[in-house]
Structure P
Amino acid sequence: MHTSYYRQDDSVYAERFGLGFEQLAPGQRFVHRPGITFSQQDNVAECLDTLNAAMVHYDQCYAAQTEWKQPIMVSTLTLQRLIGMTAKTFGRRRRIVAMSSIALTRPMFGGDTLYVETDVLAVERLDASLGKAALCTRGFNQRREQVAELRYELELWHGAAGPDRMAGEPALEPRFASHAQQEDGAWLEQTGLYFEDLRAGETFVHGPRKTVMAEEATLHALRAMEWQPLNHDHDFARSLGLEGPVVPQTVGIAIAVALSTRTFGRVTVNLGWTDVEFGADLMPGDTLEARSTVEGARASGSRPDQGVVSVLTEARNQRGEMVNRYRRALMVYRRGAQPRA
């Protein structure tokens, strides 16, 4: 069994994602989840951000005259997501050593969904801390048509090595399994705990953490029409003795909620917040870590396939200062009830 949870105390579990090198073996196949649906906005943003001048990606009139009849996704966007979507299994990667081939076998278009699988071809121990794995990662669209194949080598840390050492002993209860083995032997990644797996009194230290950059904080403020100058006007912020704009407090809540989704990934809907408190200002460059304690769980009276879970979440910065704290009520799928990905 592979797990994403490590016991820190009797009822405290730390999330850590990615298998250690010693857990990999030739012949293994990993089915990565969730998939991700591409949009034309993704396509345009990738081109503008990287100075890509190929018109077939973002000029609708031009693309309509090609054999594709519509803009096709930037190939490097597909490549980035092929690697990114493997992080739940290969998140303890130190670096990509080399890529022997990147084959794009079918184009992706706006509205297509990418799904990814990886075969372990070979493994080699390098030293007490690192190992090397040869991998073949394939991408498929929602029609199960192969769109890409990538062959490459990674260096990975052993489970007890590297800067993100596993904290405590692995929690090997079936509810904490990070992968479920299918009938064909492949390991399907699991995301989130079911209603039956969330027990009152247990605390989850969420991972990974999140560092807030000045540019993204300003962008969040502007897109939310948060025109209070403290959140985007650098000169105004400096006049108050600050190094720069303060991150909007609602963005701090958004980050804390997002950090919890590795454990609460089976949620159907967020019913709302209560008892919201704010502590230290969240500043650009701060790193947030969130932890959640399950305070209660009850069956839903109106949705037999779901239950209601109450959680207390707290986010702290790298200095240990409380940034925000709140309670939430969540609707969570029961085991076997969630739609299949």
Structure Q
Amino acid sequence: MNTPKPTIMDLTKEELAQAVKPAFRAKQIYGWIYHSFVDSFDEMANIPKSLREELNERYILNPLKILRKEEAADGTIKYLFELPDGKTVETVWLKMKETQYNEDGSVAQEAKHTVCVSTQVGCKVGCSFCLTAKGGFTRDLTPGEIVAQVLSVKKDNDHAANRRVNIVYMGMGEPLDNLDNLAKAIRILKDEDGLSISGKRQTVSTSGISTRIDKLGQMDLGVHIAISLHAVDDELRTELIPMNKAYNIASIMDAVRRFPIDTRKRVMFEYLVIKGKNDDIASAKKLIKLLHGIKAKVNLIYFNPYPGSDYQRPEREDMVKFQQYLIDHGQLCTIRDSKGIDISAACGQLKEKTNEEKEKA
């Protein structure tokens, strides 16, 4: 059986310098890929033809193909990408702030965007509220398949290479389950000759594999961490995230306290609010106790219902009461306004919809 060629985006610049001769060509190739967004090696004008042919034989350039995309009224775009083996993953382009203009019509401040990136095809964690979990786990993404998601959405939105973007690893998959490939992707994205996205602009969101939170911290990549907490006691958290049996809330909190945090930054705690499950003031009180001594920010997230889900979206007034209780007790807290609510917004939804349409066809 023919194994598909690896993508050149799997390589750090240092690895590429070892793979091509002379080594200085690596920086030029990086420039073509990450600054010029070329579609083929043949477009690399200052690379000798013999080297371009060699690259063509050994590697594919971008491993992703846009299979489908949906755009919401708020500017959110959800992508379904096809990988070289035919598997699919989702990536989301989020507009966080609109472009600000001066009175003369010139741009005062560019629009701000975040890319929500997947790290696996499917997921092993099996969260009861998550649509991705329904499909089980297929495989890890390679570093290049992670990196290519950022590059592909920037290119598709004519977002210049040098324009800043934030990255959150909270798409499909548990990032810390694919830690080595994730870490390599982070290093490639940080490279100053590439997209030059600093660690401060990259956030790893985890369901809480406490031992790997420690390992990520030891790698000293300069990234932020977000914890998908979603519950304040182990009983409910185990219902929502079965992995909590192995990595309970106490072990996660201990690992967070050990994680190297930029003194100006906070640890983000994602709290998915589900009607009648964790949206009451008693839960808010427990959350305050739990976060004592941690420089934290709580992000309350509306549960996005999908067909067949057992859970419901919380009421707006309950979200506001919960938030206000936390703020009144000194805890920084925001409510994440649901983006892309008019499209397949829940993680895994676009993939599921596409699969269902194929079955009906």
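Where a number appears in this text, it was derived from the coordinates with a stated rule and is not lab data. In this text the structure is predicted, and so the values were computed from the model without any measurement. Cβ atoms are built from the backbone, for glycine too; each structure is taken alone.
Data table
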{"item": "Source structure (of P, Q) for Rg/Rh (Cα atoms, Kirkwood Rh), for residues 132-307 alone, computed value 1.04", "result": "P"}
{"item": "For distance in nm of label points 7 Å out along Cα→Cβ at positions 12 and 28 computed as 2.4, the structure of P, Q it came from", "result": "Q"}
{"item": "Winner on percent of Cα pairs over 13 Å apart, for residues 172-227 alone once structures P, Q are ranked, highest first", "result": "P"}
{"item": "Test item: mean count of other Cβ atoms within 10 Å over residues 100-107 calculated as 12.8, pick one of P, Q", "result": "P"}
{"item": "Comparison of P, Q - label where Cα Rg over 2.2 N^0.38 Å, for residues 68-155 alone is highest", "result": "Q"}
{"item": "If helix-only ellipticity at 222 nm (-39500 (n - 2.57) for each DSSP H run of 4 or more, over all residues; to 500) is computed and equals -9500, the structure in P, Q", "result": "Q"}
{"item": "Structures P, Q, by mean count of other Cβ atoms within 10 Å over residues 300-307: label with the highest value", "result": "Q"}
